[in-house]
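Enquirer: The following blocks contain the structures, represented as structure tokens.
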Structure I
Amino acid sequence: MEKTIQEGGFGRLLREWRARRGMSQLDLAVEAGVSSRHLSFVETGRATPSREMVVLLARALDVPLRDRNDLLTAAGYAAIYRATSLDSPALAQARRALDYILRQQEPYPALVLDRHWNVLKVNDGSARVQAVFLDAASVATLGAPNAMRLMFHPKAFRPWIVNWEPTAASLIQWLHRDVATGFADAETRALLEELLAYPDTPRQWRALDLDASPAPFLPIEFRKDDLVLRYFTTLTTLGTPHDITLQELRVESFFPADEATEKATLRL
């Protein structure tokens with residue numbers, strides 16, 4: 001027997017996620033294997049599903065684990081997904097795996113990022129490139145290392161990126177998509193607004209470009225005096241994690257785009 005809840009709780013959140021995913025009630029009902037009538041009752045607040053049904057619908061909508069907890073709470077159930085500190089003993093194996101990935105990327109740069117694009121770990125290749133292009137004292141004034149801020153801020157990499165505008169345009173769309181898909185919180189939204197407020201940032205970047213499809217990789221060219229480094233970068237996430245912290249990690253890896261960059265990186 002089902003219990004009744006007020007409209008505006010679980011039903012409202014469910015409708016929001018369905019809208020973000022561009023799914024109709026019928027689409028979601030078919031994907032989750034439930035009746036469209038029952039789904040309609042849930043969304044209007046006439047009934048709430050079991051905890052198992054909440055998880056089923058969240059999976060069908062590909063809702064991030066952190067937000068699945070919000071759905072469970074709104075439906076009257078306890079959160080079931082943990083956000084374990086990356087430094088905790090429970091994630092020792094995950095840390096070893098990340099360290100292995102960073103080592104394997106040597107001598108080319110690689111970074112481990114959290115959901116706010118804060119830099120959690122770097123390999124030696126990344127540290128060497130930063131030492132060449134960044135002034136440590138200036139970067140220290142920017143606060144905790146953040147990959148987006150380091151690319152956009154005039155005191156960081158921005159003056160040294162030859163193709164800064166197309167590179168930054170792609171990066172800003174990553175943040176817009178995070179916000180649009182519900183993968184962002186107030187901190188990410190604040191970061192987006194900060195980047196858009198930097199000098200000479202094009203006004204058209206203030207909106208999500210629905211016609212812009214994410215590129216399979218991002219080309220980026222650094223130049224300082226006679227040193228030119230041309231890379232392309234990829235973002236990797238951990239597959240099927242059951243912990244919020246692990247699901248939200250990203251590994252950004254830089255690969256040489258030409259033989260000259262390969263040789264120059266080795267010389268560094």
Structure II
Amino acid sequence: MVDASAAAAGGRLVLVATPIGNLEDLSPRAARMLREADLVAAEDTRRSRVLLDHAGSSVPMTSYHEHNEATRTGSLLDRVAGGETIVLITDAGTPALADPGFRLVREARERGLVVEAVPGPAAALQALVLSGLPTDRFAFEGFLPRKGSARGRRLRELADDPRTLIFYVAPHRAADDLTAMAELLGDRQAALARELTKLHEEVWWAGLPELARRATADGVRGEVTVVVAGAPPPAPPSAPQLAARVQQLVSTGVARKEAIAEVAAATGAPKREVYQAVLDARS
């Protein structure tokens with residue numbers, strides 16, 4: 001429920017997506033919000049000063065990042081409750097997406113404050129649409145854990161996920177991350193996108209082992225996003241496997257006709273195919 005007093009006072013928290021490289025990607029609405037806000041909370045005020053100058057904004061800024069969000073969230077939301085418009089931006093892209101913002105939005109919702117978002121660039125989506133990989137279902141995984149053991153556990157959890165996978169990768173960890181992906185996810189098609197929307201934008205399109213080899217040999221510079229094909233569908237069961245599953249059910253007292261129907265439903269195989277597999281096994 002929205003806090004009626006805060007809403008009446010006009011207070012709101014606005015998450016503004018910022019360019020991931022090219023300043024021309026700043027939308028007119030985003031620029032207007034940067035000019036009209038009472039305060040801009042920025043991940044890095046020095047970097048964001050360039051953006052505000054580009055937007056023609058002289059609005060004061062305060063820092064808001066992972067090291068101070070626990071102590072600064074309350075005071076920012078108090079200002080929203082008092083009727084001010086507080087804009088949150090991060091160094092690049094959409095706030096709260098692998099960047100500070102989640103805590104601020106959650107606590108604003110808990111306090112019933114007005115929260116808005118100005119859409120814009122996100123490296124994850126930009127890399128996805130450039131990758132040539134399926135876009136109908138995908139999972140954004142952000143950064144993999146730094147430690148090798150934790151990274152391995154995460155990748156093994158994802159090994160059977162059929163969705164296209166999107167990772168943010170630190171350039172100095174690209175070789176290690178890609179090597180681990182190649183070892184635990186296999187030789188899947190993938191795309192490595194770097195410096196998106198910038199002068200030296202580049203997309204490497206190859207299997208994971210080749211990307212790992214290239215990253216190890218040549219290194220990777222700039223902001224990096226890796227998009228990986230989802231797990232291939234499991235191979236359909238063979239005729240002997242279908243027959244064995246039917247026989248297993250029959251041995252527990254299920255009628256053969258019912259067992260064939262159950263196996264067909266469970267595997268997606270046509271009933272006639274399962275029936276034929278049983279006949280072949282008996283002969």
Structure III
Amino acid sequence: MDYQGIIIRPPSEANSIILQVTVGCSHNKCTFCGTYKGVRFRIKPESVVEKDIEFAARYCRRQRRLFLTDGDALILPQKRLHKLLKTIRKRLPWVTRVGVYGNAKSIQTKTLEDLVALREQGLGIVYLGLETGDDVTLKKIRKGVRADTIIKMGRRVIAAGIKLSVTVLLGLAGPEKSDVHAEATGRALSAMDPDYVGALSLMLLPNAPLGRDFEEGRFRLASPMEMLSELKTMIAHTDLSGGLFYANHASNYLPIKARLPRDKEAAVSLIDQALRGDVPLKPEFMRAL
């Protein structure tokens with residue numbers, strides 16, 4: 001397989017075929033992310049991708065899922081993406097689901113009819129980074145879009161019959177704006193009503209602008225207990241119609257898996273126990289991105 005640069009994928013795609021169709025991220029301005037800094041976004045040649053598909057056809061017969069990377073492969077032109085999915089269905093017929101990262105910009109390039117067509121060719125899930133529902137924080141982290149647009153684009157994915165997994169980031173607004181960030185994020189998640197929510201805890205990277213802000217005293221990182229309190233507030237303000245809320249990423253201090261609304265009370269109770277010190281937190285050395 002031809003892999004260029006750093007390859008990332010959601011935790012749930014750990015056992016998937018990883019097919020790199022773009023390099024980098026078309027936005028690449030978020031202040032908390034250092035993954036693609038210094039990398040110019042580009043779409044890989046079809047010939048290279050086709051060779052990787054042929055490799056997968058020979059050697060990846062155990063994997064039932066496939067993930068398209070890099071940062072937002074959904075930005076591919078509709079005809080190119082539609083053709084790619086058809087090729088995957090033809091050459092890898094045992095693959096039951098194709099997943100992809102998408103952002104509000106890339107989803108906006110697709111009409112509802114476009115997304116339905118992609119779903120019919122095998123696109124089964126889109127991973128969308130909300131990060132926060134607070135517009136002030138979104139502007140500070142240079143997300144490039146307001147919360148209402150992200151919500152609208154998330155709803156478009158769902159309307160097309162594609163599963164939606166939304167990522168949010170604990171600690172992103174700092175301790176001072178924690179409640180504002182948590183409550184607004186809960187409201188945004190409720191408005192989208194995704195199939196999955198993944199809450200990660202902020203880990204500062206030295207090559208990311210937010211990491212430099214921390215080193216130079218312009219940003220204060222929330223403590224583990226402050227992040228837990230934020231998580232409690234966020235879950236309390238999130239109403240889903242059966243979606244799964246995960247906070248079991250390697251970056252998190254306390255693993256949470258709750259189907260909302262059924263498990264909301266139990267999740268809040270577990271966080272309260274951790275805040276009291278009755279439940280141990282993950283040691284710092286075991287946290288990772």
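Please treat every number below as a calculation from the coordinates, not as lab data. Because the structure is predicted, anything quoted here is derived from the model rather than measured. Cβ atoms are built from the backbone, for glycine too; each structure is taken alone.
Enquirer: For the read-out FRET efficiency 1/(1 + (r/R0)^6) of positions 120 and 248 (r between Cβ atoms, R0 = 30 Å, to 0.05), a value of 0.40 was computed from one structure; give its label from I, II, III. Walk me through the intermediate numbers first.
Expert: Numbers: I: 1.00; II: 0.00; III: 0.40.
For FRET efficiency 1/(1 + (r/R0)^6) of positions 120 and 248 (r between Cβ atoms, R0 = 30 Å, to 0.05), the value 0.40 is produced by structure III.
Enquirer: Looking at structures I, II, III, which one was mean count of other Cβ atoms within 10 Å over residues 40-47 calculated from, given that it came out as 19.2?
Expert: II
Enquirer: Quick one: Rg and Dmax of the Cα atoms in Å came out at 19.0, 57 when computed from one of I, II, III, so which one is it?
Expert: Of the options listed, only III reproduces it.
Enquirer: For Rg/Rh (Cα atoms, Kirkwood Rh), for residues 88-135 alone, the calculated result is 1.07, so let me know which of I, II, III that is.
Expert: Structure of origin is III.
Enquirer: Given 12, 37, 31, 17, 3 as the derived value for P(r) over Cα pairs in 10 Å bins from 0, in percent, for residues 56-151 alone, which of the supplied structures I, II, III does it correspond to?
Expert: Only structure II yields this read-out.
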